[in-house]
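Asker: Listed next: structures, encoded as structure tokens.
Just so it is clear, none of the values below were taken in a lab; they were calculated from the coordinates. Keep in mind it's a predicted model, so treat the numbers as computed, not measured. Cβ atoms are built from the backbone, for glycine too; each structure is taken alone.
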Structure 1
Amino acid sequence: MGGSYPPAAAPGIDPKRDRLVIVASSLGTVFEWYDFFLYGILASLLGKLFFTTGNPTSELLFSLFAFAIGFVFRPLGAVLFGYFGDRIGRKYTFLVTISLMGGATAAIGMLPTAADIGIAAPILMLLLRTIQGLALGGEYGGAAIYVAEHAPPGKRGLHTSWIQVSVPAGFLLCLAVVLAARGAMSEADFNAWGWRLPFLASLVMLSISLYIRLKLAESPVFQAMKAAGMTASNPLLESLRHKGNIGRVLTALFGVSAGLTVVYYTSQFGTLYFLQGTARIPETQALIYLAVGAGIAAPAYVLSGWLSDKIGRKRLLLIGYAVSMVTLFPIFHLMADGANPQLAEAIRARPVTVSLPPCEYSVFAKPTTECGKAQAWLVKRGISYRKVDGAALGLTVGAERLEGFDSDAWGAAVLAAGYPDKADPASVTHWKVVLGVALMVFLSAITYGQVAAILVEMFPARIRYTSLSIPYHIGTGYFGGFLPLISQYIVVSTGDAFSGLWYTIVVTAMAFVVSAIGLRDTRGIDIAD
């Protein structure tokens, strides 16, 4: 099980080769995350097209459930492709994964909607999201390990940080393509057929990625293991039996993957849904804010990788977790003040209270009762409100009290109290919104930029692909993949537009404790050992 591999396993300094390794691995990962994020960005529209219920809130939540399904199957993909990565090699495994991802994404672009084929449409969508999840389960581990096993001593954090920055780069590319498609046609055309173009563009990206990755040689560490006859015969079984490996897997899952992913998805999808749903910013404008803010802060991923080579990976990770927990609420309030100052002022000065009699209301179904319709109306308007028990349904906003539910009367009351239906473009403080987005991306960078190096260094080379991929994709798949759904559900259930952030804070606190206890700094170890 143990032992060092032949000297050939230690990569020499070859700048040209290292550049090709980094570019090929990172570019492929950019495209793969483009494919995966595209659904999340268009979740609201896809909910209307594929999960038609007549209730905009339930359509969004069902669509977010389909988004989460891709994450559910990532751990299975990690097991499957981890086996091949440890048995057959790093290079050929991530050639297969990117082909599956690109093909499934393009297929979504050709999928008939519910209006065309009924219930078969959401079923097929879930199937394609499953394939995407399986593919992504094998991609990240292969790319991270491949780059790390080529990196010269003392630069693993810097080199692997390019894999980390490829995740927000894929998100930025996705934003750019969606915005370009929206700008090239009317909103009606985009909603009718133009949304398919960003999915079909995946075929072009797949061709580019395959062309570049086919130029790569196998990892020197894997070559040496194979030449010495030391590759794992059953990577999954050996991962479970290897001395101390279960503890490392649990630390990677609950201390590293869970924490980094909730911060990351809050910085991307949490921010997007907050700007659209609560701050009432139009979708295109919200995407532009995300693109600008992410573009400004994206270099922090590489900076974090470099810094982890200098001060240690564990220390930087714990700092990132601590800062995230303290600053999440202030950052989102900053964005709210900048995006819709009238709404922010109304929430502070004239809060909304709803008195509710015993009432059945499900966010997953079209409301039929008066109190259900009232809550659905408030959610759709993005209005924060406080619930109190009452004998009869009523709305109190400022000094005004309305009995019963009348959408026109409630609408007039909240408008008069300063709750705008949409953000006023003339009152938006753009720098506050961009700064808020950039700060969230920065938080993601200091918790994520060094993670590929951390995970590669945690596990023995012969079972590295499997041991790394499984906890990473369980952590990101479940803690992160369900974040949009859970946080939105918390908001809908409580009536507080900011309450969904508590999910991120609780998971990050758990990750801080686990990492502080179970993680050690491994920046100087020999990963060929």
Structure 2
Amino acid sequence: MDGLMMDYPLTVDHLIERAGRLFPTVPLASRLPDGSISRTTYGEVRRRAHRLAGALRRLGIERGDRVATLAWNHHRHLEAYFGVPLAGAVFHTLNPRLHPDDLAYIATHARDRVLLVDDVLLPALERFRDRAPFEHVVVWSHGDAAPEGTLDYEELIAPEADEIAIPRFDENEAVGMCYTSGTTGRPKGVLYSHRAIVLHSLMSATKSGLGIGQGDVLCPVVPMFHVNAWGLPFTGTLVGCTQVFPGPRLDAESLLGLYEQEDVTISAGVPTIWMGILEALEREPDRWKLEPINMIVGGSAAPESLIRAFDRHGLNLIHAWGMTETTPLGTVSSLKRALLDLPEDERYAIRAKQGLPSAFVDARVMGPAGEAPWDGETMGELEVRGPWVAASYFETPDLADKWSPDGWFRTGDVATIDADGYVKITDRVKDLIKSGGEWISSVDLENALMGHAAVREAAVIAARDPKWDERPLAIVVLKEGASATADDLRGYLEPKFAKFWIPDAFVFVDEIPRTAAGKFLKSALRDRFGDELAKGS
């Protein structure tokens, strides 16, 4: 029909081709394991991605084959993000923090043919290599020769041409793959299409998304093996901004030094990263001279107290929400213009929510009677759908019921939506506390507790109770040198919650176990403390 647009596929190769040709001298920096900085440019990353694609084809990689990575954040990992797709293959990031049994299962289930691995992670590889299907292991070395039985990355790509013929891809074919790191059942694979990643990158770059532009200096602290660093390396490449990769050094002092040295303006990480950075800033508030930074937080809910504290340091913490199944951006919390004149406490309460659904992402909360009203109070399971939301798990047909017949994905998160459309995650379905028929949000209690001056971290679980079936129990880590009693914390919570929400007991520990993604491992806490209340009955 006359007048329609041309058929131009939305494919990932366009991102690196654009950056390499329009922004060839824009710098990228990577912190190496020894602490030094390695520098390159988009022009060089594009050239080496082409070389990697040629090398993979020479190794026998064919269209649709999986090529895995086991690596930290650095520019050679970025080369793989594009070099693997240029070869027509699917890049598959492996999480080195997972148990070797899970890694063996994931690599086998995905049918990974080649692995690209950091030399510093070779010990992690050896714990499962004999149970994985890798035909070739290619090592990103930092000076030492690649071990016997492996290939050296630089030697592998050296003889290849700087340009390869890029095949025409279908925008709906798979280009990337990640597995969930949940606490129950086997990890589940999610395939990402070219179209999903391109649209996700475009949305992240908008002001109503994450607002990433060409003039920014982007530092993704969230690992590139965790939902592709939330898609940030793709967005950064699309807009041609400077990218700074922290490598394996994720402690607060290393990150703050990197932010200062490289003039970082946007970064992203889970709440535990930001809690550590805040502690360092409050210990030595004058040590680091930072640019204004938009600090994106996701993975789990950040307490309002954390947002307020960063504001005092002139740093802007931005709440976002997503999942492996959503590529991952689902919501971003920014104040609508009509809400800017609200009282300060109300503005902070909104910023502490997970935010407004991204453009093209539909969201609803479903309860036993159907869709819940947008009243900010009625809880139910959050369901989403959109062009970068997965339609199924990879070769896992027994979990097809995670999707409704009309395409809504059941997230497993319990949420409310208020009259302005802001989503607030109140819990995971499995973590919600049902006490005497009433629902209690463990997340709300945790975030409130972490606002106490003496509390570093807090997790709240459902403990078994002979009368009420379940009651909340708080597990608390105090800040170094601080002190607080159960009565202190109970008194702190009482003005903020209904009486039946207040935890029946407070247990003080040195640390809280975490999942591979940095979230509280509540299954382990329930195993350890689930009978704590019954002991006193």
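Asker: When you work out distance in nm of label points 7 Å out along Cα→Cβ at positions 150 and 486 for each of the structures 1, 2, which one comes out largest? If you can, show how the numbers build up before the last one.
Answerer: On the way: 1: 3.6; 2: 5.0.
Result for distance in nm of label points 7 Å out along Cα→Cβ at positions 150 and 486 over 1, 2: largest is 2.
Asker: The value -21000 for helix-only ellipticity at 222 nm (-39500 (n - 2.57) for each DSSP H run of 4 or more, over all residues; to 500) was derived from one model only; which of 1, 2 is it? Don't jump to the answer; show the numbers that get you there.
Answerer: Values: 1: -21000; 2: -8000.
Source structure for this number: 1.
Asker: Using Rg/Rh (Cα atoms, Kirkwood Rh), for residues 30-157 alone as the calculated read-out, with 0.94 as its value, let me know the right label among 1, 2. Could you put the intermediate results ahead of the total?
Answerer: On the way: 1: 1.08; 2: 0.94.
The structure behind it is 2.
Asker: Here's a follow-up. Where does the value 10 come from, among 1, 2, when relative contact order in percent (Cα under 8 Å, 6 or more apart) is the thing being computed? Before the final figure, lay out each step's value.
Answerer: Values: 1: 27; 2: 10.
It was calculated from structure 2.
Asker: Continuing with the same structure: Where does the value 80, 48, 41 come from, among 1, 2, when Cα extents along the principal axes in Å is the thing being computed?
Answerer: On the way: 1: 80, 48, 41; 2: 71, 59, 51.
Of the options listed, only 1 reproduces it.
Asker: OK, next. For which of 1, 2 does mean count of other Cβ atoms within 10 Å over residues 142-149, calculated from the coordinates, equal 28.2? Walk me through the numbers on the way to the answer.
Answerer: Working: 1: 28.2; 2: 11.2.
The structure behind it is 1.
Asker: Which of 1, 2 yields 34, 21, 19 for semi-axes √(5λ) of the Cα gyration tensor in Å, for residues 62-301 alone, as computed?
Answerer: Details: 1: 34, 21, 19; 2: 29, 21, 19.
Among 1, 2, the structure yielding 34, 21, 19 for semi-axes √(5λ) of the Cα gyration tensor in Å, for residues 62-301 alone is 1.
Asker: Which one of 1, 2 has Cα Rg over 2.2 N^0.38 Å, for residues 406-469 alone, as calculated from the coordinates, equal to 1.34? List each step's numbers first, then the result.
Answerer: Details: 1: 2.22; 2: 1.34.
Structure 2 accounts for this read-out.
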